[in-house]
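Quick heads-up: structures coming right below.
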Structure I
Amino acid sequence: MNRPPIDSQQLPQDYERDGVIRIPGLFRPGEIAAIRAELERYTRDDLASKPADAATLEADAKTVRNLWRLERHNEKMRALAEREDLRALVAPLVRGEPVLAGVETFNKPARIGSGVPYHQDNAYFCQAPPDMLTVWIAIDPVTPENGPIFFVRGSHKLGTLPTKPSGVRGNSMGMAAPPEVPLEEQFCGLLAAGDATIHHCNTIHHSAPNTTAHPRLGLLFVFRGSHTQTDSALKAAYTVAAAANPPA
């Protein structure tokens with residue numbers, strides 16, 4: 001990747017303090033164009049032949065909200081996530097050898113893109129210790145109007161908090177008690193195409209619906225440290241919520 005220089009000492013410090021960091025220019029324009037083209041091709045040509053849990057649709061029952069498990073279903077996306085330079089970037093943040101746990105999209109299509117309730121990703125990932133993160137890459141620009149993600153800085157230090165089923169397909173696990181941090185004090189993930197955020201699996205975050213004419217497609221790479229293990233109690237709670245709103 002030909003990206004702006006990254007301070008390899010400051011980056012882990014900022015991540016440890018806030019639980020979320022912004023990486024400008026993680027992918028070049030040509031790379032973003034190739035990613036977009038492959039996601040469009042996969043959705044058009046391959047998705048219909050994949051299992052039901054390969055995607056979640058919006059309320060119109062035809063527009064893709066999420067593509068799931070691309071690390072299984074698309075070799076190009078898996079290879080992109082497993083590039084050594086990306087693994088080197090996240091290794092100190094997961095405190096060990098990175099293991100690719102998932103490749104997925106949050107499409108947030110124009111006008112009908114649904115919101116995401118306050119949640120922590122580890123309610124889905126169920127890992128202990130919670131040395132797990134998501135690299136969220138903007139394929140479209142993320143603006144204040146089209147449903148940016150808001151992160152509660154430092155909330156990863158609170159541990160994995162109580163949850164409740166949200167009733168939202170694609171985001172079945174919400175928080176039992178959402179935080180009372182004013183929106184203006186939260187970290188807003190405004191991104192140009194090719195920029196990225198990286199957030200800890202316990203960092204509380206959420207986003208509003210997209211009511212604009214501009215889509216907000218994001219490609220996500222999920223990594224865990226090789227030393228993490230599945231927490232049985234977290235997994236049991238997730239299984240119940242996922243069964244009520246598949247695919248979760």
Structure II
Amino acid sequence: MASVQTRAGRVAYHELGSGPTVLLLHATLHDRHDFDPILETLARRYRTIAVDWPGHGDSDPVDATMEPSAPLFADVLEDVVDGLGLTRAVLIGNSVGGFAAARLAINRPESVAGLVLVNAGGFVPWNPMSRNFCRVMGSPAVFRRAAPLFVRGYMKAKTDSDREIVQRAIATARTTGGLRSGIGLWRSFATPEHDLRSRAAELSVPTLIVWGKKDIAIPLSAGRATHDAIRGSRLEILDTGHVVFSSDPTGFLAVAEPFLESVSLAAGSS
């Protein structure tokens with residue numbers, strides 16, 4: 001398995017195809033195989049790289065000196081981009097992957113040609129109840145009990161790929177490393193560092209927002225708020241749960257492929 005060294009440890013990735021680069025970033029407790037239903041289609045026209053976050057899939061656990069968190073994953077993404085020598089990549093980010101992708105586009109716009117944010121974090125309106133929910137989910141005792149139910153609830157599984165994702169995510173949640181990753185990430189979601197709304201005006205790259213309207217983890221109201229926050233973005237809503245490209249790969253590609261083509265053409269002419 002190919003890998004790149006980052007500040008949090010060795011990060012594994014799978015690369016397929018050639019052409020403009022598309023980087024795929026998955027959700028908490030998940031892994032790069034979430035993207036299997038669309039990987040080969042994308043690889044027909046693009047250099048497609050699917051990453052395992054630290055502590056997920058085939059990547060190393062997060063270094064013991066560090067706490068797993070969404071901001072750490074955004075830092076790791078910068079290391080991945082530098083380590084692979086990527087420029088002008090299109091980032092498809094789901095959940096915490098979307099947060100990391102958006103933060104990279106804000107901090108280093110020269111590295112990003114476009115964003116596809118799929119039920120993404122970072123621009124979600126917060127209130128005391130939602131912040132407290134994240135803190136509660138960041139409790140080991142609660143996480144152990146709630147994670148399997150929550151995964152099933154937000155996935156709204158409708159395909160074989162969805163059901164495989166549910167099995168993998170629940171199995172990961174039940175491991176020592178998965179517990180550490182899960183509680184660290186959930187705690188981080190309620191912190192100011194995970195809130196990009198005050199920096200939304202700095203996001204200048206073309207942005208497509210794709211939202212599964214049945215998601216209970218980051219509901220459609222957050223998708224609409226993300227669209228409102230990011231000037232010039234486009235919002236597409238599909239009848240799925242949290243991992244749209246697994247539940248409805250055809251529908252996802254129908255909106256994502258024209259966007260990728262337009263962004264790649266624009267990047268090539270710049």
Structure III
Amino acid sequence: MKIKIQLKKNKMRKKIVAGNWKMNNDLAQTQTLISDLKKSLPATDAEVKIAPTYTNLYPAYEALKDSAIEVVAQNMHQEENGAYTGEISASMLKSVGIKTVILGHSERRAYFGEDDALLAKKVDTAIKHEMDIIFCFGEELEDRKSDNHFKLVESQLKNALFHLEAAAWKRIVLAYEPVWAIGTGETASPEQAQEMHEFIRKTLADKYSQDLADSISILYGGSVKPANAEEIFSKPDVDGGLIGGAALKAEDFIGIVKAI
């Protein structure tokens with residue numbers, strides 16, 4: 001599928017580098033990594049975010065509340081409260097200073113059965129609580145091999161997000177994850193990333209407006225490293241990255257921030 005390439009990156013969109021730490025780092029390791037980031041993070045006009053595990057959200061928030069690094073959550077439950085053992089609500093996150101949540105990560109979809117209908121409910125709850133959202137989506141390897149990746153991505157966006165009014169999109173950042181490139185060492189080429197990001201922006205424009213589409217930051221998530229970040233981020237519709245493994249090493253994460 002060929003899409004006309006835009007010539008310039010929109011300077012009005014936020015540039016973002018977000019590190020998803022997943023189920024890694026105990027309290028001491030969290031404190032050490034945060035200390036290393038605070039010492040060495042360069043001045044940047046990009047927004048920098050980290051997502052520690054639940055048990056370390058408040059210590060991380062306290063350590064970084066006077067810095068430029070925002071602490072965000074990896075997930076949250078769609079209900080306000082109740083008999084949902086082991087789950088965390090939006091109000092609980094907000095009570096410890098968290099204002100942004102990652103929703104729809106491929107691992108939540110694959111390992112915990114989160115589908116588009118459930119994610120739509122989570123999105124609604126987050127917006128009700130005036131939380132910002134990094135919404136993840138992307139295709140499996142078989143979808144790409146069967147040339148179904150555009151259709152799959154379009155359906156994920158429509159099913160989980162297209163019920164929203166245009167005004168709600170001020171709280172949404174999109175994160176495209178080619179699932180076959182997460183934790184595998186494989187990376188979509190910069191051209192593949194740009195092609196999909198441009199398709200996503202066109203899909204938004206068709207549903208809402210070109211102005212809204214041009215205002216939405218779209219991150220790439222899939223084995224971004226210091227060595228490839230600059231080339232990926234240089235593409236006109238790539239506005240930053242959702243970083244996994246490389247976010248666990250201060251030097252690598254800082255290298256990626258420098259690249260943007």
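No value in this document is a laboratory result; all are computed from the given coordinates. Keep in mind the model is a prediction, meaning the values are calculated, not measured.
The table below lists the values:
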{"item": "For -14500 (helix-only ellipticity at 222 nm (-39500 (n - 2.57) for each DSSP H run of 4 or more, over all residues; to 500), calculated) the corresponding structure among I, II, III", "result": "II"}
{"item": "Identity of the structure behind 33, 27, 26 (criterion: Cα extents along the principal axes in Å, for residues 124-203 alone, calculated), options I, II, III", "result": "I"}
{"item": "Given 39, 17, 13 for Cα extents along the principal axes in Å, for residues 116-163 alone, calculated: source structure among I, II, III", "result": "III"}
